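Please go over the structures that come below.
Laboratory data are not the source of any read-out in this text; all were calculated from the coordinates shown. Only a predicted model underlies this, so the values are computations on that prediction, with no experimental measurement involved. Cβ atoms are built from the backbone, for glycine too; each structure is taken alone.
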Structure 1
Amino acid sequence: MSTDPLTEQQMDAMVAAVAAGEFTFDRDAPPPALPPKPDAEVMAVYSMRLPSDVAQRLAAVAKSKGVKPSTLMRQYVEWCLATELNDRPISLTDALRALTQLRPAA
């Protein structure tokens, strides 16, 4: 089945067929077969609003990496979620103790 819009001639032919009673609807006809499931992973669509300066920075970084901004956003979300899953929070005291034991860079 084509998804192209109908031409004026096709629409006129359909109108004429309906007017002549040649175009009918069969309620008992079996439903058409569904299209096959996609081979690729199904993606969910989310919409978000970004300040224009953030959107410009995102576009610039995406361009420098040779990807679309939506691909870069998806990668960033995946990385952040992976960090969340593997995150092992430590106390502020333990973090400060570890930082104070570091030697200054030369």
Structure 2
Amino acid sequence: MPVFSHFYSKISCMLAEISTNPPVSANKEACKKKTEDITEELDELQNRLYAEGKQSILIVLQGMDASGKDGLIRDVFRLINPQGVRVQSFKKPTEEEMDHEFL
């Protein structure tokens, strides 16, 4: 069995402690502006990572069917060079995969 310990994050977080509800102060225009800012930052990071040629960014989206994952990918990555993005979907987990933590 391969060892994936080099993929573990040094930052620890408990997903159960993170609220999935939007903040009360959130509004659509502020969210659109934040998305634009994030998109510009991702574009810059993508260029730097490509130039370095050593590291990558892994973004994991988890949600129920029809929860908006595809739309989020389109909105956030629309200004990013598509040659530097790979999207992978995962189907129903196997029995072995079910024995491990989700993320």
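Comparing mean count of other Cβ atoms within 10 Å over residues 45-52 across 1, 2, which is largest? Don't jump to the answer; show the numbers that get you there.
On the way: 1: 7.0; 2: 12.1.
Structure 2 comes out on top.
Just checking, which of 1, 2 has the largest value of FRET efficiency 1/(1 + (r/R0)^6) of positions 13 and 77 (r between Cβ atoms, R0 = 35 Å, to 0.05)?
When FRET efficiency 1/(1 + (r/R0)^6) of positions 13 and 77 (r between Cβ atoms, R0 = 35 Å, to 0.05) is computed for each of 1, 2, structure 2 gives the biggest number.
Comparing distance in nm of label points 7 Å out along Cα→Cβ at positions 29 and 53 across 1, 2, which is largest?
1
Taking distance in nm of label points 7 Å out along Cα→Cβ at positions 61 and 93 as the criterion, which structure among 1, 2 has the greatest value? If you can, show how the numbers build up before the last one.
Numbers: 1: 3.6; 2: 2.0.
Going through 1, 2 one by one, distance in nm of label points 7 Å out along Cα→Cβ at positions 61 and 93 peaks for structure 1.
To which of 1, 2 does the computed value 3.1 (distance in nm of label points 7 Å out along Cα→Cβ at positions 21 and 85) belong?
Clearly, the read-out refers to 2.
Using Rg/Rh (Cα atoms, Kirkwood Rh) for the comparison, can you identify which of 1, 2 gives the largest number?
Looking at the calculated values, the largest one is 1.
One of 1, 2 was used to compute helix-only ellipticity at 222 nm (-39500 (n - 2.57) for each DSSP H run of 4 or more, over all residues; to 500), and the answer was -11500. Which one was it?
Details: 1: -16000; 2: -11500.
Answer for the origin of the read-out: 2.
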